[in-house]
Structure formats: structure tokens, C-alpha cells
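Asks: Down below are the structures I want you to see.
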Structure 1
Amino acid sequence: MVFSSETFLFLFLPGFLALYYLTPWRWKSLTLLAGSYVFYAWWRVDFLLLLVATTVFTYYAGRRIRHAADPQRRKVWMGIGVAGCLGVLGVFKYAGFFLDSLTGLFGTTPDQIGMHWQILLPIGVSFYVFQSVSYLIDTYRGDAPDDVRLVDFMAFIALFPQLIAGPILRYKDLADQFRHRTHSVEMFSEGMTRFFIGLAKKVLLADAVAPVADLAFSGSDPSLTLAWLGAAAYMLQLYFDFSGYSDMAIGLGKMLGFRFIENFDAPYISRSITEFWRRWHISLSVWLRDYLYIPLGGNRGGTGRTYVNLMTVMVLGGLWHGAAWTYVLWGFWHGGWLALERATGLAKSRTPLALGRTLLLVLIGWVMFRAVSVPDALSVYAGMLGLNGLHMSAAAAFELTGESLAFMVIAAMVAAFEPNLRRLSSDGGSLAPRPDGTLTVASAVGPAVLTTTIAALTVLKLAEQSFSPFLYFQF
């Protein structure tokens, strides 16, 4: 079940919200847990067992850390808990990749030696494992609360608004909200508006430009024109697909009384790769900083050590996205530029040239991120250099619709002016009264008109298009 499906919009969400608001406060976490498990089991019931097992294991490992008699025991239990959680990722996400890579070094394949490991990747596993690991480390550091109820923790890990593709949350940031949170018409209205803005990003922008990206990356040896168009289309598709999901997750959270952290802040107006990572997938950047970069020593071990730490973090961040060499190389690309910017001071540049350079570097990286394999990425790079010809074939030109190109222009404009658009929507998207306590017509009617218009457009578009899953579901 995905947020952009009729099943979720017209069956699950209305039914769950009705049940949730009818539930007394002391049972709300249980209702939230049950609804989240139904949401996850809609995909596959068997992998729900893995989610439950990981959650219970993490909770009880956290208790052993908290009640350990001495610091050494706390460290041992923290190590056991983190190893157990990462072991889930190792088995389900990386075993096949490392086996393929290892046998490839010896000129053979896993099939030839009878060791092929092929297993379905559980949806959302990278996100809920990272949340589990952060809880264990925070508990070890003394940052997590002591009075954690099992039902609250299970509801936190399974929280359906962000279970599949983030933002990556930390229990210490939501602990107080599980004990007490506010439900109001104003907050519900803000959440609904935010949800439909995210849905519009996904349906009206990301899905609209996706055919151009698919055309460039699905064929062989794309021409210069098609390669650049496809790379730009994917750059826009990925952003509006993923940020749209994050908006929907944050909006759903508000409808349930939760306030999640922001996950994007107009990343395509960044003037350096350093700034880009402060604006793109913020929850992942914060997680990597707090639980990997700083424990590795951060920038405290000298210049050389800092560069190594940056590279290590970005490579592992790339590998987190997927078990393939394309993601590893994408991590190297970003890690290398982060180190170079720190060494040269480019991170502080604020010129228009810096904006153009950053967009180009990000776009080049997205080609490797999108490609199925390294040779496929090199084929697109060759096209971008004009080595596959300047003009696209007649067949490609026939498939390239004017509608997709028009939506690319619209999406680029939205990405460029997003901060201004966000201010406009926030000014007219709140039911908050004036200081004198009165409500203006605009503040009362504006949110309803905005939400209704966006919802109508997206539902109409959903009715005419085929199913399109969110890109980050594969990670």
C-alpha cells in the first residue's frame, strides 16, 4: 500500500483516522501500532514478522543496556544490539552483493559454485534498522528516556507515515510526543494541506517527468540531447518523488498529532555540495553525522583524518541506498567533493557560478545513482559528452512527449522558487487567528481552498495514470 494509491486514500486513511480519533488517549499507541502493522502487512505478511522481531529485539537490548551494572556491560549490550540490527541489513540487503563481488574477483559466479543468495528485500528495512540503531546508541549514551513503554516503542518503529521511506526519526525526539501530544483542527488542517502538497509533487511533477528519464536510461547509447534531458529529468523526478513522500509523511504525522523533523530544504538552490547535504535528506545527513562521522573522530583528528572520515561516511551512505557498485561510486563522488570543498574553501562560495557548478556536480552524480550498472552509467556519460551522436533517434523523439517536456520546465521552476512558494503556502495555509483572537476570511477559507484544489487535481491525475511506486521504496 502506498500513499498515492486509491486503497490508501479512500479506504485505509479515512478508516484509520476515524478509529484513531475515537480511541481514548491511553489506547492511541496501540491503535497506531495496529494500523501501522496492517499498513505494512498489506505488502507482505511474512516480512511483518521480521519488523516485529527486530523491534522486540531492539527494545529488550535497550533495556539490558539501561540496566547494565557497569559501563563495560553497557558497551557489550550496545554492541550486541547494533550488530543484531545491522545483521538484518547484512542478510537481507548485502549478502548477495558481497557474494557476487567476491566470486567475481575469482572469475566465477555464485551459481557456478552453488552459493547464490537471492532474497527479497523487505520494504523499508533500511529506515527502521537505522531508527533501531539510533535508539540503542542513544540509550548507551544516556540520551534516550528511561521509561519507555514497549507499545510506544513498537508504534514508533512501525509508525506508518514514515515507515517505508523516512524521514529517519529518533525515539528521543518523539518520546515526549508519545507521552503527550496535541490534536487540534488547526494542526489537522496543516497536516492535510502538507499531505496533498506532497501528493501533488509525486503525481503532478515526479510521475510526469519520469518518462523522459526512463527513455534515456532504459535504452543503449543515448545521444547528447537525450542523455542531458534524461539526466535532468531524473534529477527532478527523484527530488519531487522523495520530498513529496517526506511531505506526505510529515503531513500525516501532524494529522496524528506528531511533529516530525523536516527532510528537505530546497536542495537545488545549494551553492556547494556541503550545503546540498545540509538541505537534501536531512534526517539521513544528521544520522550519519551523529552515529558515524562523529564516532569516527569527525574533524578532530587533523586534516587528513577529516577527509578520510568524510569519504568513509559518504561511501557507506551510498551503500546504504543500495547494494550495488553504482551507489558506492556515487558515495565516492560526493565524499570527494565534500573533502575538496573543505580543503579549498569552495563550500563558502555564494556566487551564481557556485550554484551552477553545484547543480552540475549533483546531476552528474545522479546519473550513476540512477543507472542499473556502472557500464550503463558510462553509456549515459558518453552520451552527455556527445560520443553517441548529437541528436536523438526518430524512435526516441517519437516517445518524447511535449507534455513531459513542459512538466520538466514547470518542475524546474518549482524547485528554483520553492522557498518563495513555501512562504506563500504557509501564509495562507494556517487556521491560526490574529493576535486579537479573530479569524480572517483568508485564514479560514484559504487552507480549505488550497487543499481541495490540490486534492482534486491529484486525484484526477491518479485516475488516468498507472500505478507508480515511490523511488525510495527500493532502498
Structure 2
Amino acid sequence: MSRREGSASARAALALVTDDFRAFDVPPGGSGDVSGARSGPAAPRDDGPLGWAGYGQALARARDRTGEQEAVVCGTGRVGGVQAVLISFDFGFLGGSLGQRTGDLLEHAHVRARALGLPVVSLIATGGSRMQEGMRALSQLHRVARQSALTRADGLAQVAVVRDPATGGGWATLGAGADVVLALPGAQVGFAGSRVRPADADPAAYSAEGQRATGHVDGIVAPGDLRTAVGRWLGLLTRPAAGPARPPAALGDARLPASGWAAVRGARAARRPRADAYLDAHFGVREELSGDRCGGVDAGVRCGFGERSGRTVAYAAQLGTPTRPAGFRTVARLIRLAGRLGTPVLTLVDTPGAANDAAAERAGAGPAIAECFAAVAESPVPVTTLVIGQGGSGGALALAAPGRTWVTPDSYFSVIGPEWAAAILKRSPAEVPRTADELRVRPQDLVALGVVEGIVSTQPPPGEVP
């Protein structure tokens, strides 16, 4: 994608997602300044608060060139059948920079979103704060962050689409602070713009693709697919299911294992259905979040939102590998987002345990697992769990909901892997099967122990859409 394509006007960006945009009629002076930035000695009106020579003329040229009054355009529009408040930056207007008036408009957009009960979609193309307004421009970031936080507290979803470029405070507030972050291919995305970063910096780190690889962007979407992608996300984020999620029907072997070791071997079998099969069977439509927003992505964990019987359920699924710290933090991110939106959560447990290598320890395995436990414990929405394979110790338990956990016939749950238990007890490898039996890891044992609610069948419950 060329810079020219990425720097499309605010109206052109809006046309990618909606056909019925209606701009807000914003009163002169905006909706008020909470930063106190208007206090202090007056400056010449034409050249802004600093009296920056030529600033007034630059504003006039920007207005003539773009046809806009400021670097952002705000209003409402329907995307994929969902009405939303839309914010679109115009990079042609002084580089899409944020000044006092930009802050007025962004604040007004969020105030209107809360008054109307609508989600917010931000189409971002900005170089950062406007130098010609100095600290008064930079202080707008406090206003933007506060408004975003208030909108979040009202349980309204925020989706960001980062265009080219998306740098500085616009990326660090409306962009990176959104619930879901999508990016156009090849877009420059990062806090540091191209002219202020180190000369030897790796350009890939400042790209949409680089940001996705390190857990800061959820998806890369081509301009022609943007309307569909944003519409699907808005639909999923605004139609939560009522009540707890139901556990899916079992997809694998319906026979219960005769021994603990048979349960372990069955759960580890390559032929056993994995999380992707369960997610595909359970949801008609789903979209995925990616990354922990702390620099990490775990390919062994899937998190997102899916549609079931016309309503939305959030999901977090382990894919059978040792779960890494980034995976636990991504699950915690998902559960907290679902809690704010009032969406019930389904977790699918399948892991031999938490990753225990040196890299995992350096990345904070313990704190990440603790964060996941806390997210489940504090969740204001019900969390439902289905163990679909291996339930390996605390790495599995961190995703399990107390009092609302079910198991499939071809799964097991154990305080520790039987091999490790035998090693700790100084038993020979030949005694691993006996150790597995003694641990009572079979589905029927777990029910008898009272640690799970039951064993799901291969048929959906009565009244449930298959």
C-alpha cells in the first residue's frame, strides 16, 4: 500500500465502512476543555495559543485543501447494520495532528456516543500532536484518554482502524487504547514517527505487521474488506448472549476411559478433536483478538468473540500446547473486555500445563498465570469451561471456572502430569500408568470428586441449536 492510499482523506476513509455518514453539528468552541489549557495570557487568535508565526495561514490552507475545518471529522453511521459513532482523521490537514480544536471534537464525539449508547469506531491517520500549539496540543491526550475511559466504563465498545501513518499520541490513545485494533496492510504504526526514531531502528517494528507480530494489533485488513470486518466486529461486540454460555457438545470418543492412564493417552491422541474443531462447530461467525498488548503472542491460544444462536459469546481456547505467559495475559485481556461489554465467556481447556522453560520464566509465567486466575475470579459475567483434552495442572486450572466446569469423555484433569508425579515420588517409568490411576484423573473420577459439574455428551442439550 502506498503512502498516498494510506493517507486518504477523512471522507474517503469513512466511505470504506459506511454509506450514510452524518457529521455532528458541533457548536463553535467544542464541548469544553477539562484540561485547563485555556487559562493563561491570551495569544493572537490567528496564529494560535503560542502566537506561532504563520500558523493561521497554515490552518487556512489546510481547510481550503481538504474542505474540512479540522483534522478530524466526527458523526454517526451504520456499519454492517450497527449504528456507531465514527471518528475519521484527515492526514492532509496538517498531518492529522491533534490540537485544541481536535480535542474539542474528539471529546464531543465520545460524549455523544455515551448519550446515544453507541460504539465508537476511530479511523486513525495522524502524525501526533500539533507543534504550533505546544503543550496545549499535547495536553489534549489527557482529554482523549479520559473520554475513552468514560466510554469504556459505560460498557460501549471501541474499535480502531489504523491507517498510514498512525503515530504519536493518536496511536497511543485512540489506537492502542481501543478494545479491538485493526490495521491496513503496510501502514506505519508506532509511537515514534519516522523523523524522530533512531536512524538505525528496524522499520519492521513500526509497521502494522510488526505490531501484530508483537501483540499490539488484532488483525490486518485490506481496504476493500474493511466494511465487512468492522461490521462483523461491531455486531459481535454489541449483541451479548443472556446468561452463562453453555458448554459445547463433545466431538470425540463418547466412551469413558477404563483407567487413568487410558484417559491420559486418549486426551493426548493425535486424532482427538482440538479447539479449532470445537470453535468451528459451535459458532457460526467468529472474530479473533491477537496478543497480550505487552509485546507477546501465544500461537497456542485463541481468543475472540463468536456468534451462537444470534447472540455473542466470548471465547478463550487452548490448542493443546504448553501455554506461555502471553497466552495467559491474552486470556485475561479477553475476559476483562467481555466483562465490560456484558458478554458471557466460554473457555476451552487443553494443555499439558504452563510453559516452564527459562524464556517463560523471564516473561513472567507466575504473574501471567496469577493475572488469568484473577480475571476469572473477578469477572462480572459468567465464565463457563469445557475441558476438551489435557487438563494439566495450574496452567489448565487458570482458565477453569469454579462451579461451572464440564469435561468431555476423552479428557482428563490432573494436579500434575503422571510422569512428573512418578518422578517426584521416585517411581520408575513403568509405574506411570499406576500413578495416573491413583491420581483419579478420569472424567468420571472428577465428577465423583465434585471438582467438575458433569460430562458433556456428543449431543447438544435439549433446545440448544446444534
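Rule-based calculations on the coordinates, nothing more; no lab input. Remember, predicted model here, so these are calculated numbers, not experimental data. Cβ atoms are built from the backbone, for glycine too; each structure is taken alone.
Asks: Of the structures labelled 1, 2, one was used to calculate relative contact order in percent (Cα under 8 Å, 6 or more apart), giving 12. Name it.
Replies: Working: 1: 18; 2: 12.
Source structure: 2.
Asks: Work out distance in nm of label points 7 Å out along Cα→Cβ at positions 136 and 184 for each of structures 1, 2, then name the structure with the largest result.
Replies: Greatest value across 1, 2: structure 1.
Asks: I've got another one for you. Here helix-only ellipticity at 222 nm (-39500 (n - 2.57) for each DSSP H run of 4 or more, over all residues; to 500) was calculated and came to -21000; which of the structures 1, 2 was it taken from? Walk me through the intermediate numbers first.
Replies: On the way: 1: -21000; 2: -9500.
The correct label is 1.
Asks: Out of 1, 2, choose the structure whose coordinates give distance in nm of label points 7 Å out along Cα→Cβ at positions 128 and 264 equal to 5.6 when calculated. Don't skip to the answer; put the middle values down first.
Replies: Values: 1: 2.5; 2: 5.6.
It must be structure 2, since only it matches.
Asks: Starting from the value 1.33: which structure in 1, 2 was Cα Rg over 2.2 N^0.38 Å, for residues 8-151 alone calculated from? Walk me through the numbers on the way to the answer.
Replies: Working: 1: 1.33; 2: 1.03.
Clearly, the read-out refers to 1.
Asks: Once Rg/Rh (Cα atoms, Kirkwood Rh), for residues 88-271 alone is calculated for every structure in 1, 2, which label goes with the largest value? Please report the intermediate quantities before stating the final value.
Replies: Numbers: 1: 1.07; 2: 1.15.
Comparing 1, 2, the top value of Rg/Rh (Cα atoms, Kirkwood Rh), for residues 88-271 alone belongs to 2.
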